[in-house]
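Once you scroll down, you'll see the structures, which are given as structure tokens.
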Structure 1
Amino acid sequence: MSGIPHDHYEPKTGAEKWLDRRLPIVGLLHSTITIPTPKNLNWMWIWGIVLTFTLALQIATGIVLVMHYTPSADAAFASVEHIMRNVNGGHMLRYLHSNGASLFFVAVYLHIFRGLFYGSYKAPREVTWIIGMLIYLLMMGTAFMGYVLPWGQMSFWGATVITGLFGAIPFIGEAIQTWLLGGPAVDNATLNRFFSLHYLFPFVIAGLVIVHIWAFHTTGNNNPTGVEVRRTSKAEAEKDTLPFWPYFVIKDLFALALILVVFFAIVGFMPNYLGHPDNYIEANALSTPAHIVPEWYFLPFYAILRAFDGDVWVVQIAQFISFGIIDAKFFGVLAMFGAIAVMALAPWLDTSSVRSGRYRPMFKWWFYLLCVDFMVLMWVGAMPAEGIYPYIALLGSAYWFGYFLVILPLLGVIEKPLPQSAYWFGYFLVILPLLGVIEKPLPQVETIEEDFNAHYGKSDDASGTVATPAE
């Protein structure tokens, strides 16, 4: 599938040959499970299996919860309490499902930021990246609608605030908002629509995950060096790769087991740690919570949404140029969705010919600052929109957009390769452009085999493998 020379499935018995001619499912599974995988993959490549497991967990627990849930504004809250108190193991099912959403987003954020650092979005993997971003958007939609279903105070008012954002769209906003709500306000029709879509979207996500896997199996997996697997011959490819089974399957399962130990500890001992206490109060349209806060995985983008108020000069300029069509609320909505869009456009915004951040010491520091910025935005998103917090959110938002729209394109022009000998003496100390010195990227290794041997030593056996597992 990946274009890397390797052994293919050959049916042996008559029954196997008969089935393979009519439905080559065994050959497809064989090609998928034994795909040649770069042997130097590190532990940041384990999040794929965590995401796959979590998606299966969410679908399985969701199906069981649906058997006892009532999607009605009058009975939804009571049905959740019924699940927690009367259904055998119901409390565990609900906590697995609610905390599973958090595990899903922890894994997807680490998966995305790993891709941003190692350049997994660059050619020829742009389609893989775009499909991944579509999955992320659907995850956000699914999680938001799922958060509404318990029909607690934070569920109700969160739905009111978020759906109200669509009303800020000029000319058509009110029509879209009414269509989403099924009426003039959040009510029974809203709950039914969200329930239906929340049940549907995970299966759409599962389909896109299959396409996502198909896409990166077609192009081959990226790796920490960003160097492509040699494909001139099977012997050359075997120096750079190992079969996915058993090497990486066992490694991934080991990592998954460790993560699940932590996950089940949280589910068992502190299941409400990431929840909000107001959501244990039944929804009341006449009582607005003092501080409406979305789930933690929405907080960075919620902070960006709130950062652009009418006092920000960029908003004032946009409002003046558009003759008032773009007001502060609509600008915030554009900024929130734009923050996700710039990530999706990374393959075309990053102009550097060097794929991996490992060989871009100047890029590394900007990227590390982006990670800090993301965490700061998450923190600010949970704070009230008063005092110094809006200014911190505005600064964090400015860096987020500046990183993708300014820094990435400029780094591709500024960074130049250093002499080959520089690699062996390590990275140059970073002197920022503000100090007047331009830092240049270190050269890449030429093959994955070279990188693997540098970490684990040269292999001794004829197959090109070593006893030491991958990093």
Structure 2
Amino acid sequence: MKVLFVAAEAAPIVKVGGLGDVAGSLPPSLMRLGVDIRVAIPWYPDIDAVTWKISENKGVGETRLGDTDVPVYLLSRDVFANTGKHEAIVGTDEEEKWFAGFCAAIIEFIRGSDWKPDVFHGNDWHVAQALEHFEKATTEELRSWGYASANLASLVTIHNLSYHTEVLRKAILSADLINAVSPSYAREILTEEFCEGLCAELNERKVDLSGVINGIDYGFWDPKKDAFISSQYGGENWMEGKKRNKEALVAKLGFSANDRLLLGFVGRLDPHQKGVLVLAGAIERLVNMGCQVVILGSGNARAEKALQQVCERHPESCKALLKYDEALAHQIYAGADALVIPSRFEPCGLIQMIAMKYGTLPIAHAVGGLKDTIQDGKNGILYENYDSSAFVQAVERAYRMFTDQGSQWGNMVQSAMKADFSWDRSAQEYVKLYERALEKSKNTHSMSLRHI
């Protein structure tokens, strides 16, 4: 089976958000299952050809995905030449024009390449116009591209429904199959609360909609060999390892060394999704409870100001680091006792999986992928209502467990560290989706339903 995996980013070549992690980790897992998988991304001007050993053939860049054997094609260098850095991925409406050009380049690439994918796997709104073109393509056009059976199956993965919904609408209506990045999010986006104005389209296609949980790369996220943390550890010596990393983190933050519950937040400061104003409104109560809080992230100016102001009132217990620092993120995962995730919605989330591997218990709003990966009272804590009071009550519950002399906290830590969120399991689900998409596409073509 030949699959072209198309995304706006793919780590380690280019990464802005979680999509980059997925595009950097899922394809190698699919290759291990025997899929002939190849990745296509835009050729942004800040991707250095020497660093990534990029060769060029007829305007198409070619390299490999990190240290794997997965081929990567870089397209549309001329379209993105004047856009600045790849932060354009999450920029203004102007980017719709850029990605329309990217979609045109994808079509030309498939048309002109000797390698013909059986399945086009697109991610988010960036690929919508290519999917729309494939859906409308006639039998004659596809045969002119080299498809003897006039068949190109398609799958679109929704990582976040919040961006460019009018463009994403085209992808939802055009793809053979649709999946969201967790089963719960797939159900949630059928409702008014989470559908972002696309309820009619998503419910029209709900028989073709499913959810597949994301995974994480345990080759990278592993406290046993993490070079960023002060003391490596595993399940057999987690208590001593967590203690040493907490001591180092507390000293770095300028907090007083003690046995208080240390809460971490790592992520984008987005009030619409990430619940950062809920967090800001709760910090006074968390500090008064006896917690210490460290926040790492940047984003919305209002959220940054709110967090900075409350932390400045409690410098011995709260620190807002308004930036992203890879090394410090690892140190928070290793040194914090719990990771707070007060998101209003969370399509999947990776940070709860990372935190669990490091023995840091997630305290999270029970939505989306958080609900699918966290077992309340077993490897983390979940709460139902999206407000500061419910969030504080969940932290109070964690605080009681943490300060209790019993074994529940330790048992939860050990359970969390044993959880398996590797990509291999998710990759098997994607292979099944590819097979379904191929079957659906063949049946649709045989009935001439997609001919124009």
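Computing Cα extents along the principal axes in Å across structures 1, 2 gives 74, 68, 42 for structure 1. Of structures 1, 2, which gives 0.20 when FRET efficiency 1/(1 + (r/R0)^6) of positions 269 and 373 (r between Cβ atoms, R0 = 25 Å, to 0.05) is computed from the coordinates? Label of the source structure: 1. When relative contact order in percent (Cα under 8 Å, 6 or more apart) is calculated for each of structures 1, 2, structure 1 comes out greatest. With mean projected area of the Cα convex hull in nm², for residues 173-388 alone computed per structure, which member of 1, 2 shows the largest figure? Between 1, 2, the highest calculated value is found for 1. When distance in nm of label points 7 Å out along Cα→Cβ at positions 189 and 205 is computed for each of 1, 2, the one that comes out at 2.8 is 1. State the single structure among 1, 2 that was used to calculate helix-only ellipticity at 222 nm (-39500 (n - 2.57) for each DSSP H run of 4 or more, over all residues; to 500), giving -19000. Value -19000 for helix-only ellipticity at 222 nm (-39500 (n - 2.57) for each DSSP H run of 4 or more, over all residues; to 500) corresponds to 1 out of 1, 2.
If you work out mean count of other Cβ atoms within 10 Å over residues 21-28 for 1, 2, which one comes out largest?
Of structures 1, 2, the maximum of mean count of other Cβ atoms within 10 Å over residues 21-28 occurs in 2.
Work out which structure the value 18.8 belongs to, where mean count of other Cβ atoms within 10 Å over residues 245-252 was derived from one of 1, 2.
2
Across the set 1, 2, mean count of other Cβ atoms within 10 Å over residues 69-76 reaches its highest value in structure 2.
Readers should treat all values here as calculations from the given coordinates under stated rules, not as data from a laboratory. These numbers come from a predicted model, not from an experiment. Cβ atoms are built from the backbone, for glycine too; each structure is taken alone.
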